[in-house]
1. Given a value of 15 for relative contact order in percent (Cα under 8 Å, 6 or more apart), point me to the structure among I, II, III it was derived from.
2. To test your reading of the models, identify which of I, II, III gives 56, 14, 10 for semi-axes √(5λ) of the Cα gyration tensor in Å when calculated.
3. Computing helix-only ellipticity at 222 nm (-39500 (n - 2.57) for each DSSP H run of 4 or more, over all residues; to 500) gives -4000 for which of I, II, III?
4. Out of I, II, III, which one gives 3.0 for distance in nm of label points 7 Å out along Cα→Cβ at positions 18 and 82 as computed from the coordinates?
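We did not get these values from a lab; they are worked out from the coordinates using the rules stated. No experiment lies behind these values; they were computed from the predicted model shown. Cβ atoms are built from the backbone, for glycine too; each structure is taken alone.
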Structure I
Amino acid sequence: MTEFFFSLGYFGLFLISFLSASLLPLASEFFVLGMAPLGYNVWWIVVVATLGSYSGSVLNYFVGKKGTDFVLGRYIKIDPKTWARAEKFYNRWGPVALFFSWVPFIGDPLTAVAGALHMHFGTFSFWVIFGKTLRYRVLLGIASRFIDIF
């Protein structure tokens with residue numbers, strides 16, 4: 001399966017980033033780190049992975065906003081305990097909490113909670129894009145200390 005996504009290049013990265021931020025418990029970090037040594041441009045990796053991950057978060061946002069009225073809301077289930085933790089975290093930190101939308105297990109519910117609370121979409125977009133971009137940039141920056149990717 002990994003070979004399939006790598007064979008799709010940037011589109012594969014977008015797809016895996018989208019899926020890992022929305023529907024499936026996948027790790028986009030593996031693909032982000034794997035593309036640079038294959039000769040892909042590091043800056044395009046950050047841009048494409050961020051756009052894919054952001055798109056997955058937008059799906060979560062609208063699932064939260066529309067609830068069960070939205071077709072996917074019936075199929076995408078978030079554990080009530082995870083939802084409660086995300087809501088508590090969000091209530092404590094407000095929109096800044098969305099900076100942490102990249103954190104495993106809590107990030108996806110955070111974006112759905114933002115939709116359920118009808119957060120302004122521009123504010124949502126700013127914090128999610130900021131957090132996810134910084135995540136991929138830092139990840140590749142750390143990796144560059146071990147492998148020559150820049």
Structure II
Amino acid sequence: MVTYYRDRDVLVTSDGVRIGERGYRLGDFAQVWHARGRRQWSAVAGRGVLGIAMIAPLLIGALGVVVALVIDASASTTIALIGGGILIGLAAAPLSDVLLEFVDRSYDRGSRRLEIWADVRGDRTLLLETQDAQRFGRIYRALQRALDHDSVPR
């Protein structure tokens with residue numbers, strides 16, 4: 001028996017598939033397909049907020065430098081404003097690194113509900129529903145490999 005995928009809820013092997021409490025033999029599947037649900041705009045908006053948060057220190061730093069050059073202030077005040085603007089702008093680099101990690105995780109989670117469907121002995125059956133795009137891809141590919149392996153003549 002070959003194991004193609006395993007986690008706490010899903011097991012895909014060359015003998016069959018177990019998803020939650022349900023188990024299926026590979027021969028039970030006449031057809032397997034996937035579907036995507038509607039986009040969740042909250043996930044997309046969250047990525048936008050993270051993008052703005054990455055750009056904000058650069059904009060604030062640039063604004064500080066512009067204000068320092070535009071206002072008629074003493075030399076020490078102008079130098080302090082320019083220095084502060086540069087320091088705030090430089091803070092964007094480590095902040096962006098942290099925020100980019102959150103953006104990566106949001107893409108891993110995905111912004112749509114993903115479903116794996118199958119025709120099981122003549123009945124349309126929802127096998128799996130998840131929002132984790134990475135997990136969905138692994139499970140679907142494992143299921144396809146198991147079905148391809150099962151269809152090879154022996």
Structure III
Amino acid sequence: MQYPIHQVRNNIYHYRTILRRAILTRYFGMTIGENTRISSKARLDYTNPRGVHIGAHTSVTFDVAILTHDFVNNKHVDTHIGAYCFIGAGSIIMPGVTIGDHCIVGAGSVVTKDVPDCTIVAGNPARIMRSDIMTTEYGILTPELQS
């Protein structure tokens with residue numbers, strides 16, 4: 001039986017994602033929810049890997065930096081990202097920040113403070129752009145809220 005190339009590519013991506021999640025959770029001690037997508041180009045803090053907590057069905061895109069330590073103040077803290085979130089490309093999540101469930105972080109944002117549930121934030125520093133949203137898997141806005 002011959003598989004079309006897109007099926008082969010999708011299978012490779014799927015198994016690579018499972019393997020990466022297993023390595024991050026078992027060997028580094030990170031808490032990563034089920035069915036979470038983390039880009040291979042995302043930068044997770046390996047100085048304090050046990051401080052990284054990412055909820056289920058969340059998407060962390062490329063060039064995102066999730067920090068869990070403050071070198072200047074010699075602090076190691078936990079950084080939490082909720083379930084059903086989308087973290088846009090090039091965003092920086094500062095140490096000790098908690099991002100609630102069903103949140104969207106715009107591309108290039110610098111999140112310096114906690115983000116409440118069901119919120120869209122963007123900018124440097126990140127500010128609330130919209131509240132009371134609802135997202136599905138990987139932070140996709142529900143159809144009735146996209147306007």
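1. III
2. Numbers: I: 28, 17, 12; II: 56, 14, 10; III: 25, 21, 12.
Going label by label, the one that fits is II.
3. III
4. The value was obtained from structure III.
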